[in-house]
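What follows are several structures.
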Structure I
Amino acid sequence: MDLDKKYEFKQKLHAKIVEQFLGNPKHFSDVLWYNHETFALHSLMQGNLAEAKQHFYTCGKLDEYRIRSFNDRIFDYGINHVCYALLSDAHNFLKQYALLRYEKGKNAEAGMNEMITQGFSTIICNTIQLFILNDIKGIERNLNIIEEFTVKRDPFLALDLRFFQALHESNSQKMSETIEELVSPSVHKKRNTDSVLSNCISIPAIGYLKLAWLKGSEIIPQSSLLPKELLPVDPLPVYKDIYPFL
């Protein structure tokens, strides 16, 4: 299946999913997220950047809905979620997104803040949130925790740490070198498991590049998996909440 066929398949089912939403909002909000991920990348590949940004924004709003409604633990695993929110360029919404946390209780034996202080993978998404908020103290705390605990659990996250350190230091060369490693074939394959979407974009590299641009480091990538048109900070005049529950 290529991107066009995946897009067509999801488009055919989309209206039915929206109609059935109220019957199982937890399930169908998740399905809608994956639909809009595909719609965003299809729009991007078709050269419709504004439409892609709207779909990325909808993905972010669905994240917000799922965390607030179901205490979803998206940030334990969903760095692609955070990257797409960044790519929307919806700056006012991004500030709200950066404050999202799941709590101890339903679906979570520990709250998000506890997971962060213990160095679980949740800290990667949270560090991006802190960069969005320009929370220097929180960033420095997280970098220390990642170095001391997180990379020992998962050495593969050493690249994420290296990028965050370079971003914190405003070291463009180090950021660029780390991005190149993230899009190398072996790393890209491990971090991007969708056989269709992995041909279009590289996560988390594109999100990290966007974050760098947001913080003033305009790094120009070489890989076709890092679409340059996504990088300039250029919000849409208006973002639409296309579902009444958002």
Structure II
Amino acid sequence: MDAIIGKLSIHPDANKGVSNLLELCTLAKGLRERDDMPGFEKRKRCLTLFEAAVGSGKPKLAHIGIEGFQLLLRDSVFNSDSDSSKDEQRTAVQTLSHLSALPTWDKTIQCQAVTVIVQLISNTEVKLLLSDLYAAIQLCANTYKTSDDQSVKLAVRAALTQLLNSFCINRYSNVAPESQDEIVVFMDMTALIKELLTRIDSGQQSSADELQLGLDALYSTVSVQPPHFYKHQPLLNVFT
């Protein structure tokens, strides 16, 4: 992690109108060895730095910032929720919070940043709740809605499909068919489908383009369900 922080601190653009970036680099260095600091605080310091770099308006700093997000999510020292006692301390919540300005970032960075969301939701080492998935979906939808660039829209559609596929497949990966654990997964999948249908039915998609995104999300979810899921009574109740 210190290597990516070092790249930011020595970059010529770090001193060019980027408020507090060098100070944030100093705060984020050497955290791996800090046994006196909880993991969520280490993560917060790094994410704050990477968000500042991505939002700096300096393309080279922004690219390094994206690298930082990606590296953090792969590093067990920084992605562990073992000492996260509050919901807002979890990796998923913290990461999505520091990506919340994604709709305002430069289009080239937006295309890279949505891959960070996919990496987060696909990560089997990170504790994920349905609320995290909903937040990721909303962030993708906001980015899609505010962008006029077709490359960004395509990137968002691809990311949304991949993250929903991954979330569903990962939830089923460790449960036996017709077990109690599978019923719990069925309940979550039913809640997810109901949420996606509600988004479509409530008119949250204000244009045909946005409606397509909503339908993509619904298809991505139902296409990876096992056949016997469609006999699950709570799911059938959604349509009655």
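Of the structures labelled I, II, which one yields -21500 when helix-only ellipticity at 222 nm (-39500 (n - 2.57) for each DSSP H run of 4 or more, over all residues; to 500) is computed from its coordinates? Considering all the candidates, the number was obtained from II. So distance in nm of label points 7 Å out along Cα→Cβ at positions 49 and 73, computed for just one structure, reads 3.9; which one of I, II is that? Answer by label: I. Structures compared: I, II; top value of Kirkwood radius over Cα pairs in Å, i.e. the largest, recorded for II.
Ranked on relative contact order in percent (Cα under 8 Å, 6 or more apart), which label among I, II comes first with the largest value?
Largest one: structure I.
Comparing FRET efficiency 1/(1 + (r/R0)^6) of positions 9 and 65 (r between Cβ atoms, R0 = 25 Å, to 0.05) across structures I, II, the highest figure comes from II.
Bear in mind that the values in this text are calculations on the coordinates, not laboratory data. Owing to the predicted nature of the structure, the values given are computational and were not obtained by experimental measurement. Cβ atoms are built from the backbone, for glycine too; each structure is taken alone.
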